[in-house]
Structure I
Amino acid sequence: MTRNNTPQAPHPYTGMWVTADGFIRQELLATGRYDEARGNRKSAYTGRYTVTGNHIDYTDDTGFTATGDVRNGVLYHEHLVLYREGEQPTRTA
């Protein structure tokens with residue numbers, strides 16, 4: 001809430017981000033926390049994140065840190081490339 005008790009809009013990067021194959025799913029929560037699933041392993045990594053411009057700094061609950069950048073609607077998180085859920089490229093055989 002803001003000072004005048006009106007709800008603050010969530011950051012535009014909040015929501016679910018997924019790899020093209022759907023194996024890794026990273027949810028950026030409006031609370032400043034993230035939850036990353038890998039395959040069938042829910043909450044494989046959890047922690048906090050902060051956004052500065054298009055840059056994201058992550059600190060997982062064990063203290064490990066990582067970074068990411070959003071460019072043209074794509075999240076580049078260390079070696080991962082994540083897309084908004086439902087916007088990942090279609091795979092062709």
Structure II
Amino acid sequence: MVQFQDINIQLVYILDEWDPFQMGEGNYDTEIADVIQAVHDIDEKEKLARKIQSIYEFSFEQVIPLTNCKKIAEQLISIKNTGSCQL
């Protein structure tokens with residue numbers, strides 16, 4: 001259980017730092033929660049990137065380039081996989 005929380009904390013940190021619309025940290029709480037759920041549900045970088053793109057587009061009515069979403073998706077999946085391998 002603690003490990004799951006540690007992974008989520010790392011995911012929140014990465015997503016908060018990402019700041020795709022230069023609004024400053026702390027302005028994406030709803031989107032971060034949705035993305036973290038998606039990270040736990042989706043293992044493929046491409047699918048996760050598209051999900052991230054749609055989450056932020058729904059909230060802000062702006063499209064983040066898919067290449068940017070793929071980069072963050074790769075980081076998030078890496079964190080999830082690293083955490084889950086430490087059993």
Structure III
Amino acid sequence: MERVEVELFTDGSNNAVIRMPGRQFPGVLIQGDSLASLRSDVAEIRDACLATDATEALEATESLLEDFDAVMLRYTDALERHGLRKPF
């Protein structure tokens with residue numbers, strides 16, 4: 001394990017926006033439990049698609065998209081507050 005200093009652009013809660021040394025743009029730190037939840041959501045969508053349950057797949061997709069939208073908003077807000085341009 002290596003210890004490094006990072007720049008923290010938000011509080012340290014879930015989906016903290018940080019910049020690693022040597023990187024131009026910050027990234028988002030996803031906690032392990034949140035990562036497992038995202039993976040589970042994607043698996044739910046896949047399973048619904050395989051079962052040709054379009055309604056369930058759409059509902060699961062909408063939920064996942066809302067989660068990602070919240071992370072993106074937190075990310076872009078953090079960049080704007082610190083005067084950084086978006087990498088996209």
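Quick notes on this structure:
- Computed 46, 32, 20 for Cα extents along the principal axes in Å - originating structure among I, II, III: III
- Which entry (I, II, III) yields the derived value -19000 for helix-only ellipticity at 222 nm (-39500 (n - 2.57) for each DSSP H run of 4 or more, over all residues; to 500): III
Every number here is computed from the coordinates shown, using simple stated rules; none is lab data. Keep in mind that this is a model prediction, so the values were computed, not measured.
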